[in-house]
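*Asks:* The structures considered in this document are given below.
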Structure I
């Protein structure tokens, strides 16, 4: 409902602001819960005596459960409204958060980590919810602001080490409130309940449900389009890899640069902040210049940075024209490493918004289903990549293999995108097919 001059009514603006603000805060908290094992994993590894592969699976199972329900969650948000679905998810996730705080064995912890990972599915709910409230010309920016809730991945990086250090291992009140690393999931459980109450009270009572009454088969029909699966691969690169690196980098810093956990967590936050907070900028630039142009920049910068980071340490030998050899040592120190990872974070932050700018443009009536599938497959990349990082390092004995995996994945996505663009250009300009000079056979 808008005024005759096209400007939204004050009540409409207020409702949009409430949805965007509360959904972003809720998503920030849910994302913090989803990826909390990136920091908690270090003291957990010490307490339970875990190997790197066992530790990687702890993060991976949480990421898995935060991925597999995204399609269903997006459809439910379209059909029943984002308010009901998001609030229910907040309350439901608080239960396994409390269970994680009281786990006494690795199998139990693995199971509870899987359950608490349900928090990750909030993303597709928020995407569908905000798309229903904002007009097309503002969707890129609005979805970028909401997506900036990815910064929740850094919340545990900042507060986790301090809380682990400051709370006694025995906890408080005879262990009713657990201490040490267990205090963090316990605190998150309380915050999830409070956030659920706030969302229910302070968002519009009359919600929007664009999928209400539509048959399920009709809502799923766009998923047959190969374009949806291509967008999903892009999202594996810019989001799945972001999730994986957010969980993997603290351990990488501790193991390869010998820094303490709190410093590794803070340096990881330098990757998380641009990868999260630049999503609004990415949405704005996508609205203005086009999402595909931004994806070219995203993939190009990621290939450049990961190409340097994947190089093994050693010596570079230069053969000079004079016949002499110049030998230069090659080593990525912590500052060069952090700078290049920061560049990857910038690329991912812009790229995540660009991918989701495509969806309401191509599938305006099916944002929940399409956004849910893209989010699900992208997040599944975050599930597969940490174990793949661990196995690649185990097979090659090189920690740099983490970025070899990222480089190859990005290269595949970039090639597919470029081939698609060339195909579209050829179809759009068939009259130019025979306008270029042909080189006779035998000429060079």
Structure II
């Protein structure tokens, strides 16, 4: 599903970057030119390190340039459940990190003059079922009482038209801290900033081998060259490939697809999402959608198909979903259809840490990576700079392969079938 995304089509002229040729030396070599890789480079360059970023394709080619562009707080699961599993203090730090991640994106954007259509007007999570609204209320009460967080409100069905002009949902949770942006414009802007700080970025330069020598140097080999560095960071997420077997077997790539309409009138788009918030609903196979800077409706959902006919059916179903939520769009032309891979971990949380050989990693944002992946880069940079001073609540001490990883495609298919069943028949 590598068709042209709306983000690519509307990002403006893309700067051409060289392919790695010959031998290069640096302090830190970073594999992956998306949110995490560029953020790691950005923060390390500001600390005085010399970095090189290696990207297999082009900057932002993977999830960073294909996602919904929604900057959301939290994780998969309630903070109350994380407090029970990981302890209250760890859960509170996890929550604070997710809040800080959105601030970080906003600050980087403002400080460096990155034009990426950033809108910070909060996000809304519509309740697909009445029972979901009750869960939202419990979560709101927990965050207010235990974390002293009071920027979440709950509305019922009678109030929905103030937020979304649809009869599809039973109410919603509103978080004033959320935001949305043009993800690829942000990535491309951040890449320019990295280079302005002295960092190097090589595109079409796939890392095919990582080797440590007796002098504790790391050599990363590409088809046409190599980089010798003190440390290596791998941040390829769902596009892990075969570079490192441990990382590959610790993440499950899951397909997600999006469509975008033609530009709509200001009156229509304002009618549909009056407060211009980011939206992601409570279905297991969720819909996520928002208004773009040029007044399109960008609408996303789950996707996994083999063959072009099956892919067309998936996109047709997604359009049907969009017009079910918003019948007002039944005559709107869909101009873009695209998809990409989202990285999931076994416990549905991002992982940030080091392998036994010292390789740094971050991955597994589980569909909430637009902000957290940028924060992961900052955490990695701080860990490299001051390894004993970083309090990382998402630190993964050791990675274990996901059972039956080689069968993950079948497993994802079965999981999505079950989730669809739950959406239709569950409480």
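Coordinate-derived values only; no laboratory data. Only a predicted model underlies this, so the values are computations on that prediction, with no experimental measurement involved. Cβ atoms are built from the backbone, for glycine too; each structure is taken alone.
*Asks:* If we compute mean projected area of the Cα convex hull in nm² for structures I, II, which one ends up with the highest value?
*Replies:* Top value of mean projected area of the Cα convex hull in nm² goes to structure I.
*Asks:* Which of the displayed structures (I, II) returns the greatest value of distance in nm of label points 7 Å out along Cα→Cβ at positions 55 and 399 on calculation? All intermediate terms of the calculation are to be shown ahead of the outcome.
*Replies:* On the way: I: 1.1; II: 2.2.
Structure II comes out on top.
*Asks:* Can you spot which of I, II the value 2.6 was calculated from, given it is distance in nm of label points 7 Å out along Cα→Cβ at positions 199 and 215? Can you show the working numbers first?
*Replies:* On the way: I: 3.2; II: 2.6.
Derived from II, not from the others.
*Asks:* Compute distance in nm of label points 7 Å out along Cα→Cβ at positions 31 and 151 for each of I, II and report the one that scores greatest. Walk me through the numbers on the way to the answer.
*Replies:* Working: I: 0.9; II: 3.7.
Between I, II, the highest calculated value is found for II.
*Asks:* In addition: Here semi-axes √(5λ) of the Cα gyration tensor in Å, for residues 103-350 alone was calculated and came to 37, 22, 20; which of the structures I, II was it taken from? Numbers along the way, then the final one.
*Replies:* Values: I: 37, 31, 16; II: 37, 22, 20.
Answer for the origin of the read-out: II.
*Asks:* Quick one: helix-only ellipticity at 222 nm (-39500 (n - 2.57) for each DSSP H run of 4 or more, over all residues; to 500) came out at -11000 when computed from one of I, II, so which one is it?
*Replies:* On the way: I: -24000; II: -11000.
Structure of origin is II.
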